[in-house]
Structure 1
Amino acid sequence: MNKEITSVRFIFLILIAMVYCGNLYSDEIHIPVDFPTIQEGINAAAEGDSVIVAPGMWYEHLTVSDKSITLGSWFLTTGDTTYIRQTTLNGSNSGRVIAVDNAETGTSICGFTIRNGRAVAGAAIWINSSTVHIDHTDIVNNTAECGSNQYAQGGGIACYSSNLTISDFTFSNNQALCSTPPVNPEGGAIFARDSDLHLIRGKVFNNYAYLGGGLGLANCNTHIQQVDFVANEAPSPGGGICAFGGGLSVMECIFRENQGEGITSMYEGWLDIQNSLFTGNTRGAISTLDHQVLTILNSTIAANGPYRNLYISVPEARIYNSIIWGDGDTEITFSGPTNDLYLIHSLIRNGASGISGNAAKHIIGPLLSENPLFADTVAYSLSDNSPCIGAGIDTITSYPNLAAPLFDLDMNPRPNPAGSSPDLGARERELGSPVTGVINPEPLNSTISVYQPERGIFRITGAELNSVAVFSVTGELVYFSDNLNTEQAEVNLKAMPGGIYLLSMVLNNHCRVVRKVVVY
């Protein structure tokens, strides 16, 4: 992958997000003004019409077949997000809520809460041979449940041979269940087969299935951006996502505390992960098997389960500008005799010795192994003195051809500041290089006060200081004073241009306190 491809994918996903269901067609059918039920409005709608539903609890089982329409709440016409929770499509646990079949030119579903659906597949929404866009919709408490010798797929959505885009969404507490062996329910939130999927800006949490607690995918091309997968569960592969074949691109996503792996991907295909955070997943962060190609760019993989962070059994894996940091001797486990692992400007606990198996290791640039000095264990952002700051590389022209993403997990520009080298991991720091000359780094000390009574003059009070160092955002030392031994000190930066600076203060007890200040 190169930067041009990364940019095109990002722009493409942004365009998808912009094509949201606020674009109304000329003919509108209002429920219950024009028809007492939603299904009657759908039946009366012609190709391209909009069916707009008033707030309320609607107990219906809807079918859209052989035509493409827009189905929306009052959010569609007002943009008021309160109508999403005020307008509920309720399946009463007695059947599927919405079925969309053969809507090839594009059906939109917008601005609803969909709950209590129950079916063998797609309890909330079932999609077949259609193009569908689902926007600003919450899918909650739906169940795909098999009968005798049946399958169970997609507690929330089941999608077959279709093009599906979902934006600004929530999937929570959906499940795919079956007590009849040997059926293995798939996709607690979403199951898709032979489809193209785009998911952008959403949350997938507390969903359950035997395979793929969040998503179960079979031979799909799937692009996911800015989605959090949290506390989903799968007893078998893929607590967050389980993908069988096809391509899976994951960008600016968080996989946290899933019961199982964050992602399991296997069979022919590829897995591409960028700007993503994996932490607290009980069986490990990522497992890839068979004829996959794995690429991990600018991601942070930390403190996952007993199978360590990565389990890889594929011909080729590339880890670039990333941090892999757990609490054991082995961070990456390879299975199979003919693996190639490219380690490019990354940090792995224990370095090359933290990798088990017979992979041929191709190390390009420095391979760091020291503590990454995270500022916290929630966001896993970097502290100001982390060795990961500025340790990445923007572009590599040798094989494999890779480039750092243009943005970080929080959609901040990368690198920051411009002209510096990118950081390792998912989140970019506002420094060109780490703050240096620091002893005993400790969390911020709330007893220290720094204020600016006049431009460029900073007064420091609250504890006895040993020294004060000031760094620019590019890591340049611009001021230093030591042996202060006073509870009040003054730093004069009047001669410095306006901008952001870092004050690194060492106390007499050897604690270090850093404050970010702005010379106005």
Structure 2
Amino acid sequence: MKKQLAEIIKKAVLELFDLEQADFAVEYPKDEKFGDYAANVAMVLAKKLGKSPIEIAEAIKLQVTSYKLQTFEKIEVVAPGYINFYLSEKYLQDVVVEIQDKKEKFGESEIGKGVKINNEFISANPTGPLTVGNGRGGFCGDAISRVLRKTGFEVVNEYYINDAGGQVLKLGHSVLKDEEAAYTGEYIDELNKKYGELTDVKEIGQLAAKEVLENIIKKVVVEKMQISFDVWMSEKKIQDENFVERSIEILKEKKLTYESEGALWLKTTKFGDDKDRVLIKSDGQKSYFAGDCGYMLNKIERNFSRLIMGLGADHHGYISRLRAVAKALGFEGDFRFVISQLVRIMKDGKEARMSKRAGNVVNVDELIDAVGSDVTRFFFLMYSPDTHMSFDLGLAEEKSQKNPVFYVQYAHARICSVVRKAQDSITKIQDTNNVDLSLLKDEKELSLIRELNKFPELVEELSQSYEVHKLPYFAIKLADKFHSFYNACKVIDEENLELTKARLNLITAVKIVLAETLDLIGVSAPEKM
């Protein structure tokens, strides 16, 4: 409806004024008393047209009213020039019908049909366990993919395994526990017992990296984080299949390389980077950046229309060079980056240490073991990834409605309980084919439906913005409105079966949307708590 309303307003503006286009926003008012939607179009046009915003708003209101739309109950102009639109009761009641009809498909669309997206995230080096920082990027990337799939995009979840570079040698030295060791921990002790008697550092590193990947990283990702990757792409495979050499040859053919100081450079500044980058070092060795070029060529040849890459806080500087590589190799699609900032685990105002290990690094599996996957996911996704996050361990450990995850899940479980009770106590309620939803007129009922109506708009918006941190807040607000409705309106009333049926239809619609929202987050929707 937000998109449709924007088109209606645009049509009115172009009919009224001598303009080729009009840029403006249609938003939700902060207070429902100001309507379901508010448009700032009059204030945007005031300077351009040399008229007051109120005068312009009134003209647009009259023009839209002339279309005799049944969607809106009323349209109001308020200072300093907003146009507020109020949805009709009939429109809102029909939202319940639509949800009941579409069930879990409510909110689905085909805006992504035919668009193939590669979503690469986590991609932590196979040199040790995943940290909470990796977990934050992982849950965010997974939620983005869930939203994209609901809106019709073809998405490939991908994990890039850095199994051919210097970090593998560092792992080998660490397993041997020699003077070049870089990693420590119980897992290193176990790897030392298994491979410590070998002498080839590279071989040890490769064997250890494979074991870390298979027995630590993949187990945590699949079993604890509950994330499914379609592709585990190996850096070694990219090298073995000559993607790196081929990418360099392509760049040479495009005359985008040059030699200086005995090294081969790529003209990344031509594509917006802050400096040119080395492809082949003066000693003849290919740079890590050359590997990025090979991997980019691999993605391009798999015909992705869009690329998404999740990066950690310390990789912000990679963005400009990776964009430059994509452009240099001919990628013309959308290329987005999602940067996940640092996470601190806090309890009672102090930084918390998990009991299993020393140091200030917390592994994501330890956190999940402490509070559960649902809570970990929900809490991480409550924050935009580009903000620093303090994870409130005390609140996360709460098994009460103070915990936002339990609060939302309880709303779903309560609806399931009410529906079960209705089915057990009122046999006539089984006939749900003939329901009079026009009985839903109470302000608490209509307010609840207004929130349901926002779900498809939210999902479509997130499929473009990737701001999946808005999902938990939508779930909390929907749960808020349900609890408010439930406390004010009697659902099961054996003296009024028609109203009971209408309200059961309403709460079943809420149950569907809550479950779908939780599914996009990756959190369970329990029927009992």
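Taken together, the values in this text are just the output of simple stated rules run on the coordinates, not laboratory data. Because the structure is a prediction, the values reported are computed rather than measured. Cβ atoms are built from the backbone, for glycine too; each structure is taken alone.
Details
- Structure (1, 2) behind the derived value -1500 of helix-only ellipticity at 222 nm (-39500 (n - 2.57) for each DSSP H run of 4 or more, over all residues; to 500): 1
- Ranking 1, 2 by distance in nm of label points 7 Å out along Cα→Cβ at positions 129 and 409, the structure that comes out highest: 1
- Identity of the structure behind 15 (criterion: relative contact order in percent (Cα under 8 Å, 6 or more apart), calculated), options 1, 2: 2
- Looking at distance in nm of label points 7 Å out along Cα→Cβ at positions 233 and 257 over structures 1, 2, structure 2 comes out largest.
- Structure responsible for 31.2, with mean projected area of the Cα convex hull in nm² calculated and labels 1, 2 on offer: 2
- When mean projected area of the Cα convex hull in nm², for residues 137-272 alone is computed for each of 1, 2, the one that comes out at 12.4 is 2.
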